[in-house]
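Presented below are the structures under discussion, each in the form of C-alpha cells.
Derivation of every value follows stated rules applied to the coordinates shown; laboratory data play no part. None of the values given here were measured: they were computed from a predicted structure. Cβ atoms are built from the backbone, for glycine too; each structure is taken alone.
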Structure 1
Amino acid sequence: MIPGCSICSWIIAAAVGTIEALALPRAISSSSPTVDLGYATYQGYYNSTYDINIWKSVRYAAPPVGNLRWQAPQPPVPDNGQVTPAVDQPPLCPQSGAFGLPEAYGFNSGPGDEDCLYLNVYAAPNASNLPVLVWIHGGGYSVFGAVYDPSAWLNANDNGFIVVEMQYRLGAFGYLSSPDIKENGQLNAGILDQRFALEWVQQHISQFGGDPTRVTLGGESSGAGAVMHHSMAYGGQESNLFNNIIAASPYLPSLYTYNDPIPIARYDAFVELAGCGQGSSQLSKYSNTFECLVAADSALLQNASGTVSTTLGYFGTFAFLPVIDGDYIQELPSAQTLRGQVVGKRALVGNNANEGVPLINPTVDSREKFDDFISKTLPLFTTQDITSLGDVYEIDSLPSGNGLLYDTLGFTGPTALYQSGMATGIQQAVFNLAAETTFHCPAQWLAETFSIDSRQAWKYQYSVTPSYHGADVTAYFSVGATLPNADFSHAIQKIAGNFIIYDNPVISVSDATAGHSNATVPIGADGSIEWPGFTIENPVQMNLNTTGGSVSQVSVPPYLKYYVRSGPGIVNEFNLTNLFTWEGGRGQRCDFWRTVAERVPQ
C-alpha cells in the first residue's frame, strides 16, 4: 500500500484495486515468459484472467545511490547471465508529501528505497510489432509509483498495445536544485530518469513484442507535466523516442530557474536537515556540501526531503519540482509552446472539471482570505497583475453562492467561476483559478501547439462527478474500481487505445454508448462519434460525462464533500463544446495567464 495513505482510493484512483498487492497469485514455471535483455534475463508470469504476460521490477538503470546520487542515470550493471524473477512490485522511491494536506488525502511522506529505478511491462503472449504506451505516474513529482494495473485497459483494446510503467526519483532525490547541484551533479535527475526509461524502450521493447517506432508517451498530473517537458526537451529538438503524447491533467506548478531564491531556500533547508550545513561536524569531513550529501545516510536524506516538502510552502504544494536547467528544460512552457517548439506528431490532451480539489486550500472563502491567498501564492505579481486577475475572474461581482453544490454544464447557466459540485462563491473561485493556471491552461497550451505545423491534437474534459484532480485515473486503470461505471471506463479506454494504436481517438458509436439508446454522443457519418481535431480556428473539446443512476453524497474529512453517481441506469453523455467559450470564457482566462506567466512563473 502507498505509505501513509489511509483512503487512497479517493485521490489516487482506487489504487487499492490496482496495485500489485491485490493482483492474482503468480507462479514461476519453466513456461513463464522470459526475456534476455543482454544485461539481465527476466522471467515474468502469465495472467490467465486477462491473457497478458507481465514482468515486474525490470531494472532499467543502475541504483542511484552513493556516487550516483544527483547524477544522470547510468546503465544497469550486467548480472552475469542469471535468471531474475520479475513477479513482484518494485520498491517505491522515497516519498515526499505535500504541505498542509490532511493525511486522509494520501499525499504523504513515507519511507522508500533509493534503488527504485525499475519498470513494469504488460504484453500479450506472442505480441509482435505492437504499439507501445509508456506511462509516467503522477504524484507531484514527489509521491506514488508504478502501482497501476492496465490489464482491463489492454483487454478493452484486444491487447493491441504494450504498456510500460516506469518509476523515477522523487522529491529531493530527483529535483534538488541549486548552483551546487548544477556544478557537481545533475539537475532534474528525475526527469532524466524518465528519458532514460524511454531510451530503454527504444533498445529493448522489441524483446517483448513492441514496436519502438510507435511509442505513445502518456501520464497523469505530474506524469502529464513530465510529458509536456519531454515534448519540449532541449528546446523542442527532434527526437525519435515517441510519436504521440497523452497528457491527462498536465500539472504545471511554478517553474523556477535552478538558482532562483525559492529552490535555493529549499536546498538550504534540506542541507541543514541532512546534517551538512555550514559549521556542522559532518560537513567538516568533506571538501564541500555536495560530497557530504552524497555520503549521507539514506534515511536521513529521506526525512529531510519529506520534512522540507511538508513544512515549507503553502497548502497542497511540493517543495522539490523540475526547474529550468538551461539544458533539458530551457524556458517556460507558456513561451515555448506559443512558438510551437515541441516534438511529437499527435497529442490527446485532457483535464478534469474540478482540478482545483484537493490540492488547493479549501478554507479560502472570503475576499480578505482571497487577497491573502493571491499575495502568498503569486508573490511576483504586480499591482496591475492583481487588478487584472480580479477583473478576469470577476471577483468583485461574483454571486456569493447559496451553498448548494452542483456541477456546471459548462456552456450555459452558472459557470465554474463561482459554482461547482465542490464549492460556491469565493471558495469555488479559488478552486477554479488554481485549476486553470495549474492544469487547464497548460492543457490548452499543449493542444494549441500540437494543432500547428502538421501536427494534430484532440482535447477533452472529464466531467464525471466528482471529477476532482486524479479521479479520471480509475477510468484507465479500472481493475478493482467501481467508479466511474464500467460503460464509461470502456469508452475512455477505447478512446485512448485507438489513439495509441491508430493515431486517432475517435471511437465507434457502439463503444461510446454501450448499446444504450438513451445515451447521448455526437454521431458522425461513418458510424463513429464525431470528434474533430482541435485547432485555433475550431477550438473543439469533447466533454465526457454520464447521467442517470443514483446520486449520493460522500464526505472526506476535514474539508470536502461531493456527489457520486452509481448503480444501474447510468449512461454516457458526450458532447462537443467550444474550449475558448467554455465555463464563461476559459480560453480568454488562459490567455491572461500567458501574459503574466513570467511572474507565476510557468
Structure 2
Amino acid sequence: MAALLVVVYHVWLGRVSGGVDVFFLISGFLVTGQLVRATGRGRLDLRATWSRMAKRLLPAAFVVLGATLVAGALVLPENRWAQTVREVIASALFLENWQLASDSADYYAQHEHASVVQHFWSLSIQGQFYLLWPLLVLVVTVLRGSLLRVLLAVFALSLGFSVWLTAVDQPLAYFHTATRIWEFAFGGLLALVVSRVDLSGPVRTVLGWAGLLGLLVCGVVLDVGAAFPGHLALWPTTCAAAVIVAGTTGSRFGADRLLAGEPLRYLGDLSYSLYLWHWPVLVGWLVIGGRGEVGLLGGLVIIGASLVLAAATHHLVEEPVRKSRWKARTLIALLLVPLLAATVVLQPTGPREVAAQVAATDFAALDDQHCAKSAHDDELDVCHGPADGTPAKRVVLVGDSHVQQYLAALAPIAQRRNWQLITMLRGACPFSTRSEKNPDDQSCVRWNDSAAGEIIGLRPDFVFTLATRNVQVGLTEQTPPGFVERWRQLDAEGIPVVAVRDNPRYGFSVLDCVQVHGPAPRCGAPRSDLLAPVPPYAQLDVPGNVSFLDFSDQLCTEDQCPPVRGDLLVNFDDNHVSATFMRSLSEVVEEALDAVTEA
C-alpha cells in the first residue's frame, strides 16, 4: 500500500505521500525483530546478515541503474548527462541522499532538472540503516544493555534533531540520514513491544482501518513535501504502526482482510522493484513527450509499464539471485564493476555537451558582491556590489530568484554609471508581507520583515522588486496584496519602488525541450495563454512611489512566448530567464529605468 501511494502521488499529484516513511518504519520493525531473534539464539553473524541484505537489495537496484544509464544515453538531453552519471554513482554506493542534500542546501541548485534516480535517496538511507543497525544491536547485546532504552534514546534524539533541522533548513532535513533514523527506531520499538499488546477484536478492527485510512489521506491533508520530516512524519509512521498493532483481527470487516488478500500480497512482493522502476519511467515519459504533466491516460501507461518491469525484475532477477548460492562479494563485483564502467557512456566530452552544461546553469550569480549577515536576522544576507568612491545611485534588489535574474541586466548598467547594487535575496520568498509560496513558512515572513528594516535604514535611491508572480498557462498571474502592503510601507518612508512584471513559467524544462525538439512552438506557449493584455497591478490601488516595468515584449512576440529569440535561449529551466538572454536586455532595461526614475 505504501509503494502504491508513492507511485500514485508521484505520477498524478506531484506531492509526497508519506509512503517512504512507512518503508522506514517497516524496515526498522522487520530488521530489529530478526536481529533480536538471532541474538537470542546466540547466532548474530554480521557477515551472513549483510550478505543476505546485499543479495536482497543490490540485484534489482543495479539492474534498474544500468537500464537507466542506457536509456539516458538514448533519451536524455546532453545537459542532463553529467548529473545522471554523478547521481547513478551515488545511488550505487547508497549515498544518493547526501548527494541530493548537497544540491538542496542551496535553493538555486534545486533548479537542476529532477534526476532519473532521485528516488534512490530513500534506498540510500535504508542501505545505511542496514549497515549500521546490526552493529548497534550487537554492541548493545555484548554490553548487556537494554535495547529498548537505547532505541528510545535514538528515537528521541533523532526526532528532536529532525524537528529542529526541518525548521531551520527543510531541504537539507528532508534528505539527512539523522532526521530519519527515528522512524527506523520507531519500528524497532514496535518490534520489541508488539507481542505484549492485548486488544480485543473490535478495537483491532477500528485501529486497523484508522491507520490505513489515515495513511491514505496523509499526503492530501498535509503539505508533506514542504514540511517533512519534522514532527509531521509522525502521522504516516503512527498510521503504519496502528495497522501493525491491529494485526490479524479475525473479523471479515478488518483492514487486514484487504491487506492480506492475494492482490495486495503480490503487489507487496513487487513493491521494491515497483519503487525502483516508477520514477525513471515517469521522468522518461516527461522528457520524451516534452511535458510538464502526465495526464490520466499517460499516468496509467506509466504505472502499467512500471508494474510490468517490476514483475519481470522480481521473477527474473530478485528471486533467482536471492535463492542462488552466489556469495555477496562475487555478486557485488558482477554488478558494480559493469555499472561503473557504463557511466563512461554518459560522460560529456564534446563541445556541444559542455555548452549544454553551461546553459543548464546560466543564472545570474553574486560572485562580485560582499555579503554580511543582517543585524536584524542571521538568515538575511545583505550583499553590496562594487562601486568607485561615492556611488551615483544605490539600488536594492529584494525578493526571490526572479529578482536575482535581473542582476545580469543591471550589473552592466551599474558598472557604466557607478551604481551600487545591494541585494537581499531568498529563493521562493518574494518581497511581501506574507509567504506567497507556502503560507506556513513564517521564516520567509520574518526574513521579509528584516529586509524591509534594512532597506529603510539604507534609504536607497530606489528598490527593485517583483510586481507580479505566477505567470502560467491559464492566465494565473497576480499581484498579491502582500506586495502592495510592502510598497505602502516603503512609501511611508519616502523610498521609491521599481516593480517588474514577472516572466512566464512553463511547467517543463525549456532547455530540455529545445534540445529534444528544437526551437519548436511546443517548447514555449501562446502569449494569450500566459499574459493578459492588462497586467493585474493596473487594476489595483497602488501607492504613488511605485513605477512599473514590463519586459513581456522582449520575452515574447506579439502572439507567442517562444523558447528562443534571435539565437539566444530565453529560459534555462522551467521558469528562470537565462543570464545570457537577460544580459542582452541590459540596454532595454536601462532605457526603461531612465524613463521611470526621471519621472
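Looking at mean count of other Cβ atoms within 10 Å over residues 270-277 over structures 1, 2, structure 2 comes out largest.
Kindly point out which one of 1, 2 the value 14.8 was derived from, the read-out being mean count of other Cβ atoms within 10 Å over residues 246-253. Label of the originating structure: 2. Among the shown structures 1, 2, from which was the value -18000 of helix-only ellipticity at 222 nm (-39500 (n - 2.57) for each DSSP H run of 4 or more, over all residues; to 500) calculated? Among 1, 2, the structure yielding -18000 for helix-only ellipticity at 222 nm (-39500 (n - 2.57) for each DSSP H run of 4 or more, over all residues; to 500) is 2. Looking across 1, 2, the calculation of P(r) over Cα pairs in 10 Å bins from 0, in percent that yields 3, 15, 23, 24, 17, 11, 6, 1, 0 traces back to 2.
Given a computed value of 1.63 for Cα Rg over 2.2 N^0.38 Å, for residues 206-293 alone, which structure among 1, 2 does it belong to? Traced to structure 1.
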